[in-house]
Every structure is written in structure tokens, then in C-alpha cells.
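Dropping the structures in below, format is C-alpha cells.
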Structure 1
Amino acid sequence: MNEKQNLEPAGGSSTRRDFIKKASTAAAVVSSINMFKTPVYGQTQAPSANVTGANNRIVVGYVGVGGQGMAHVRSMKEHAAENNIVQAAVCDVSKTRMDDARKFITEETKEGKPATPGKVDQYEDHRQLCERKDIDAVVVSTVDHWHTICSVDAMNSGKAVYVEKPMTRYLGEAFQIYDTVKKTGKTFTVGSQGCSDQKWHQAAKWIKEGKVGQIAMAQGSYMRNAPKGEWNYDIKKWCTADDTNWKHWLGHVNKKVDFSADHYFRWRKYYPYCSGLLGDLFPHKLHPYMLATGNPEFPVRVSAVGSKAFHTDKNTPGTPERDVQEIIQLIAEFPSGMVMHITSSTVNETGTQELIRGHKANLYLAGNKVELKPEKAFADEIDAEVSDQFPGETISAHEANWIDCIRTGKAPNCNIELAIRVQTVISLAEMSDRLGIMCFFDPATRKVTAGGKEVKPLTYGSLELS
């Protein structure tokens, strides 16, 4: 028997392939045990202090009932019975939007009865809604620069929070939310509904089992092509200075302008309120991809490059040129060695291959399934697999996950541990692009550096357009 044969396991029916698989499985189990000694995207997070009972009805209020806010109002009304909720109050700076939301909630359903019987109250100031002792949970769908104030006030008032993506406008605010979640123990989630698509959880399962080996790279894209300019939504005639509390809407942004219906409806184009593609489309990729790693990490360093050369706004008469980029690419390195590359555009809709590359195998994530294909060098060790076909992502599934977690105290699919790491990537990418630097991050100190020197994170007033 030669030296190579001596390495083979004893037993006539055993093979080298079987031996490698057993060893890999054992290693994956040990790795999983070690991994759970530290928090993994909220799985060791303590339950909320005031968890609603499994059979108790949850009373919900809505802060911001524009396009996305009304999407939640409609979805949660449709599923009110199965989720056992009541829609009790709405808040917005627009009288028209508040009236429309209230009427929609109280109007009769197809079954001939309102989803929420009785009165639905309206508030112009979110603090009045938060003062309501009977409200258990708040959905925040405001302009980005109000996300932190509304979320923090709601949690400090004892409410669970579902805040639309991105979690907030700037990095410092993200840690305000993080610290408030930790202090209050309230159930918190970010509205990146891809996190409730089971495809990404299947990918995380296979990665935890060691089927791809150490993760090398992840790549994805969210691409659009809008010849008349992305986010140039129609301006409604009701939007006037009399209808809309403009001073309140502007809030604490540094660069204030006189009442502008264009800014009100098309705010994603302008830096004082939004980081553009990084805030609107990148979260739909970053949250699921970082969830799929099985152990989301803070980035070590982030770099982003964008451009605005197409001037698509000129094709929509009457709207100013956007501040934000039309194309942007982000690359981030993580402590595990994984490098992530995400691309987004509003001038070309052809995307990149959705893929997580491991040392031993790759995960292909297009469509509603996951395909595992081994690298050639590990074909004897790893079997190719294809997952079941999963339902596509929906807002209603993501809402239901949040509502269930309010009752059980479990961590939602897009909980604070995942969300803070994603927002760090987004905020560092904005700093990189706007300041022309590569941003390094230390989660222990929460400091950003570039070229060995500390750089203050962007916030309101840091730049002219903030």
C-alpha cells in the first residue's frame, strides 16, 4: 500500500469523497458552535421588555403616508385580520395625504366592513402620535432625514418600529437608532423586504454549513433606465404651501429652500434629503447579501465612484438638475476577507450576475432559487445543489415578520444588527464618493479614517448640500 493509500479511511465501502464530506461537515458544526458565541445579526438579542401576547391585537400608527407609507397602509389593511392588527392613526405634513389615508383605512372592504372600525386619528406632528398609550407599533415612511427622530421618539415612547429603508440619512444618526434599540429593547426592523425572501436565508444556511468554504466575493446590482430622470414623479395639484407644512418637512436640514413641490415629490434627487441611489436602491441589495453571509460584519473599508454625465432631468421640463449620481459603484472589504461589489444606475438597466463566490463553491442567486455549484478544485468534495423555488419578496411578508417578532420577542429578518452594518456601508460609500476618499471604519470606536487621519462622518451642514 503506498503513502497516498495510507491516507484513505479504513473500510472497503468508504471513499475519499465520503471521508472529505464527513470531515467538512464536522468542521462546519464546530464553526457554527463557535460562531454563535458572539451575536449573529441579532440572534442573541434579548426579547423586548414589553412583548405583546400572542393573541393580543396590535395597534399600529403610521408616520408618513406618501407613496411608500400608503403602500404599507394598503398592505396592512389587506392582511389586518390574519396579522390581528388595528390601524389607529396617521401622521403627515400634508393635510391631503392624511385625509386620503384615513378615508382608505375606514372605508369598507370587499367583505362589507372596515378593516379598522371606528375613528382613525390624524396628526401633523409625530410626537402627538407617539404619546398615544394605546399604540403598540409605528411604521415610519417619511423623507430620509426624519427617520431617526421619528424612530427614536417612537421607541422611547414604548413603540416597536418599522422604518423604511435606508435606516437613516447619516451614520451618526444610525448609531442613535442602534443605541436606542439596545436601551429600550423594542422590536425594530428596516423596510428592506428582500430580507424576508427565503432565498437569502437558504444561502445563509448553506454558507453556515460550510458548503461554499470561506466567502471570497459577493456581487449584485440594482439597475434602472429612466430617460426622463429617475424619481421625477408627477407633482399633484393639491401640493401647495397651504396644504403642506413645509417648515416642518424641512426639519433640521442645513440647506433650506422656500416651498418647492418639486423638492417635496422628487426629494430623492437632492442631497439635503437623500443619498440618491445609495439610499434608495442599494439597501435592496446590501441587506439581503449581508444577511446571506450568515454573519454580517462591519466593513473594514469602503470606496465608491459615481458619475452624473447623462443629465436626464433635462427631459422633464420644469425640474432642476439632480444633485445625486446617475451611476455609482461600491466596493467594500470585510474583516473575514470578503469583498463585496454592488452597482446601481438610473441610465442603464442591464444588471450584473447575482453571485456569492466561495473558496470551494459559488451561490447563484438570480430568480427565486439558489444554485450551488462547486469550484473545479473542490468538485470531489462539494455536490452541486439547487434549492426549492421560493415565493418572491413581498412587503406583506416583511410586515408579517415584524408583527410576529413584536409578539414573540424574536429578532426580525432585517433587525438592528444587520441594519447598522448595512447603513455603515452606505454612509461610508457616500462619504467616499462625495469627498473623493477611501473610508476605513473601526466599529469599536465608531471612527472613520482616510489616509491615516480621522474624518468626521458627514452630517447636516458638513457640506453645502446637506
Structure 2
Amino acid sequence: MRDSKYGLLRNFINGQFVDAAPGRTMPVISPGDGSLLADMPCSSATDLNIAVAAAQAAFPKWSRMPIKERVQVFFRYKYLLEKNLQELAALVSEENGKTMGEAIAEVEKCIELTEFATSLPQLVTGEVLEVSRGVECRTEHVPLGVVASIVPFNFPAMVPNWTIPNALALGNCMIMKPSEKVPISVTRIAVLLKEAGLPDGVFNIVNGDSEIVQEICDHPAIEAVSFVGSTKVAKLVYQRATQSLKRCLALGGAKNHLLVLPDAKPDMTAQNVAASMSGCAGQRCMAASAMVAVGQVDSIVDKICEEARKIVPGKNLGAVINKESKERIERYITEAEQQGARILVDGRGAKVAGKENGTYVGPTVIDHVQPGMAVAVEEIFGPVISIMRVDTLDEALEIENSSSYGNAASVFTQNGGYARYVIDRASAGMIGVNVGVPVPREPFSFGGWNESKFGVGDITGKSSIEFWTRLKKSTVKWNPEAGVNWMS
């Protein structure tokens, strides 16, 4: 085994780092400079069984603890995230390739997610009503048991924290399967949770690739599975988990449309579009990937190009996750050019001095894209925006509605009527007006429509309560003098 900065990673089970069963390993490569960071074990069904057993053992005591006591762990965890923000952000940047500023923002979002979890005692109080004299009906949110969270590479800290604080604060015990491309940040999160006082066995990490995902979906003791990744895999996970009679929420990919109208503020629009398409190197399911230019907006397109040219790989633009991604993104650009689209800003062949083994793609603006081209309909997951030209807002909405995805859509306009028109008609779960990345802030939940999400509910915010709990209803009668009635 080659020398690496972090060596052979270990699973985290029952409050301890433990070796996985002997077997395959996978290298963890830094996209920033191509260096070997670690080797990750591909855990087996045996490793998963040990983790599940630890979670099962921890569940009775943890779930019976009053929620106001459970959330005290997350008050302390929030403090530790704040205290260790720079260190955790550095890990995120190192293994994912995003800029340090983007990594800091990611950890700040972890803090916000945890802050929401500390408010859960005020949101899951249940209801009680005297339905008849001396007879009360009551509802309670009850944890599921052992749950699993399968997370992607693009947000090594934030997406795990979409699920960890809420699921655990609500009384569940968790198996976390980090992305094989970025498994290091989650190990640091495990240490912070333990330092915050989380009991052993409540949170466990099992490293691995697709084989362990299948084992998680099939495991009879795992009650629920959340997944974030590509639509292709989200479908497979949803089908397999639900076939095993689990509840499942699987978030997939996206092709988010920005509708730019002639009355849009040019500077604000250009800055938002450029930031949306290039932030996190375009590797986020809320990135702007397709722009629909309505009418005469050439001056705005020119300004978008000006803003894009200010975005420099290795300075204010991070790397894409690996060589395969870089090659795939550049193939999309080349294919669009061959099909007649115009490359206004070309990010192919980007190199960063001193980091020649890094995997960078520069910001790319492609104009006069036809709606049927691959760059117009497929998720590129890189700093690329495809501009399609139409004459009317209805034509723009027709393009947006035709997408199989449905994560986000935004409109840039100063006309409130047009904005409302788009909000009402866009086929997406998250809509922006003059906002390039319309991610709802807590307590509002994150989740798309169509083939961007499989399952009911959303993964964050108040909507997540329904996914991580089940409702228990009790009817209580203490007045024997009332005699027998239809409720008896």
C-alpha cells in the first residue's frame, strides 16, 4: 500500500474507530493536486452487521431519553463545529477540491442545520385534545430505530449534516455511508459528535462502495434509508430499499433553468448567473446549468461572460472531483461546439501552476444551444452554462417543463407579475426570483420534484420530521362513570 497523508481509513462503530474486515481498498485522491490522501476500505456485510448491532444496542436508551435532553448534544456539537470550523473546512477543501471560501460556507451551513435540530423540541410536541368528556386523544412522534444515510462527494460535510442532527435528535441511531471519493470529513464529524457527548453506537460510519449500499438497502434491521446522488443511482436505491419494505427518500440529479427576461437588472443577473454556474465548480444539484434567454438580452449575456472570465481555476474556482469528471465535462463542451453552439468562454484544458495533476475545468459559457442538445438536457456537473434563445416567456417555461428533472428554477426580472407567472408554472420544487441558487434556509426544507427526488417529503427542515419518525396515536379514558359508548 502506498504512503498517504491519512493512511488506511477505519470504520467508526460503537464510538470507536475499528478496522474493516480484510478486503478491497480504494484510493482517495485530492482533486486539487492529485495527491494520495488515504486508502478507504470497502466494508463487507460483516462490518455492516457489527455496526447495525451497535446501533440496535444503543437505540433503547437513546430513544427513551426526552428530546430536550437529546438536543443538548447538538447544542454542544454546534459549538464544536464553530470552534473547529477552519479545520473541518480545510478537510472539505482538501478531499473535494472546492475553494477554502466555499468549504467555510459549507461548514457554516452545517452549523445552521444543527441549530435547526436544537429547535426540534418545540416542533414535535404532538397534539392532545379532549374528544369526549373524560376522553383524550394524543399524538406523539416516535423514532424509527436504526436508519441509514448514504451521502455524495460534492458536499462532504453539509449533506451528512442534512440527516445527522435531525435523525439523531429525533431519537434514531444511524449508519452513515460516506462517498468513497470523500470519506475523510465524516470521520472528523464522528469525533466531534463523540466529544459533544453523543452516546456510543448512536452514530456509526461504514465505508465502502456500491456493494455496501446494496447491503444497506437489503438489511432487515435498517428501517429507513436516505440517499443523495445521481438520478440513476437514486432510482436504484429507492427501488431496492422499498422492495425491502423500508421507507426511502432518494435525491437525484438536476438540470436547473435560469429564465432571464429583458427587464432583468444586468449586473445583478450576470453576477448571480456566473456564481450559480461556477460555485463549487458546478458540482451541486442546485447549480445553474441551463439559461433560457427570453427576447433581447445580449447585453446581459455579455456581462455574464465578463463575470465568467473573472473566475480563475485555482484562485476562485476549485477543481472537479477527478480526471473522469474533467474528461466528461470537456466532452460535453466539445460536442456542443461540433453541433453548432458557440463557445463564448472556454474552460477546456485548464491548468493550475504548481498543481498540474489537479483536475480543473474553467468556467464555460455556451450560447445558441438547441433544446435537444446533450448540454441542454443532461446534468453536466461542472462549471458550464448552456444558453438557449427564445422569444417568449411561455416558450422558456416549455423548455423548463420538458426537463425530466425538477430541483430548481429561477427567473430574473423586475416584474412581479412575470415572477409569479413563473413560480406558478415552473415544474420544480425550489423556485428563485433574482436568486441564482434558490436553496431554502432552515426551517424551510430542501427537496425537488420529478426525477430529482424519489419518495415522500423533504430531507431537511420541518418536512424531515415526518420521514425520521412515525406517529403514535393514543386514546385515554379515565371516567368509568361514563359507561360504554361507541369508543369503548
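FYI, it's all coordinate maths here, none of it is from the lab. None of the values given here were measured: they were computed from a predicted structure. Cβ atoms are built from the backbone, for glycine too; each structure is taken alone.
Could you tell me which structure in 1, 2 was used to calculate distance in nm of label points 7 Å out along Cα→Cβ at positions 124 and 372 as 5.8? Attributed to the structure labelled 1. Once FRET efficiency 1/(1 + (r/R0)^6) of positions 220 and 356 (r between Cβ atoms, R0 = 41 Å, to 0.05) is evaluated on every structure in 1, 2, the highest one turns out to be 1.
Matching task: 5.1 is the computed value of distance in nm of label points 7 Å out along Cα→Cβ at positions 68 and 396. Pick the structure from 1, 2.
Here the read-out was taken from 2.
A value of -9500 was computed for helix-only ellipticity at 222 nm (-39500 (n - 2.57) for each DSSP H run of 4 or more, over all residues; to 500); which of 1, 2 is the source structure? It must be structure 1, since only it matches. Consider the structures 1, 2: one of them gives 3.8 for distance in nm of label points 7 Å out along Cα→Cβ at positions 260 and 292 as calculated from the coordinates. Say which. Attributed to the structure labelled 1.
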